[in-house]
Structure P
Amino acid sequence: MSTLLRALTRLPAVTWLAVWTLGAVVQASWLVARDIVAPSARLAPAVITLPLRCTNRWELSVLAGLITITPGTLVVGIEPDLGRIWVHGMYGSDPDRLRAEVSDLQDRVIRALRIDTVRSGGST
């Protein structure tokens, strides 16, 4: 299968990633806005680290960009040689939940962008 054809098969996954990200940004914006005006904010800042499964600069750049544009989260460090990423979250009272959310985003980025995940007869 040609590279162009393999890339085109990723179009639905990339589109879904964009739609999902838009929803996540809207939801996070609402939470942050609510806590700005609420007298009792639920802020519990935390920095987490998690393993990187992104294998190239493109995947890593998209992952870092999507984490950073989502209100309440920010990439504070990337160590590709050591295979980890550091993320600050405003709502980190449950670090495992924050880690799971960022890991889910990483899975979505990989499914949308990794061309070699397409096999003959379907996708992974």
Structure Q
Amino acid sequence: GSVHLTVVGSSGAGKSSFINAVHGLSSGDSIAAPTGIVETTATVTRYSDPCPDSRIVWYDVPGAVTQNVPDWQYFKDLGLYIFDCIIVLIDNSFLDSDLAILRACEEFANFKAFIVRSKSDQHI
């Protein structure tokens, strides 16, 4: 079967840009995830890996703590528990919403979560 990964984090953290970078895509490519300064992703969006032999399926989700969704509800409402792995993308600071997502991951046995720092070149 496939491995289903989702990238989560605050609005504007670079989730869509991260997915594009992993796939070797630029924001202008036709199959790239749309990017922008303000929140661009409004719903959970699936992106198949462009490598034909890959079994990885990527998902982009709306930013945490947007659309008036409290921290604790974000994990549940977006159904993040159905994915095989969550990548928590951290921008310039570690937020309460990031911690809430990681705590929710901890509640599920054997649920994998990774923290990835984004935009580090902009914050040096």
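Every read-out reported here was derived from the displayed coordinates using simple, explicitly stated rules and does not represent laboratory data. Everything quoted here is computed from the prediction, not taken from an experiment. Cβ atoms are built from the backbone, for glycine too; each structure is taken alone.
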- request: Have a look at P, Q and say which one yields 13.9, 40 for Rg and Dmax of the Cα atoms in Å, as calculated.
  value: Q
- prompt: Here helix-only ellipticity at 222 nm (-39500 (n - 2.57) for each DSSP H run of 4 or more, over all residues; to 500) has been calculated and equals -17500, so which of P, Q was it run on?
  reply: P
Winner on distance in nm of label points 7 Å out along Cα→Cβ at positions 61 and 101 once structures P, Q are ranked, highest first: P
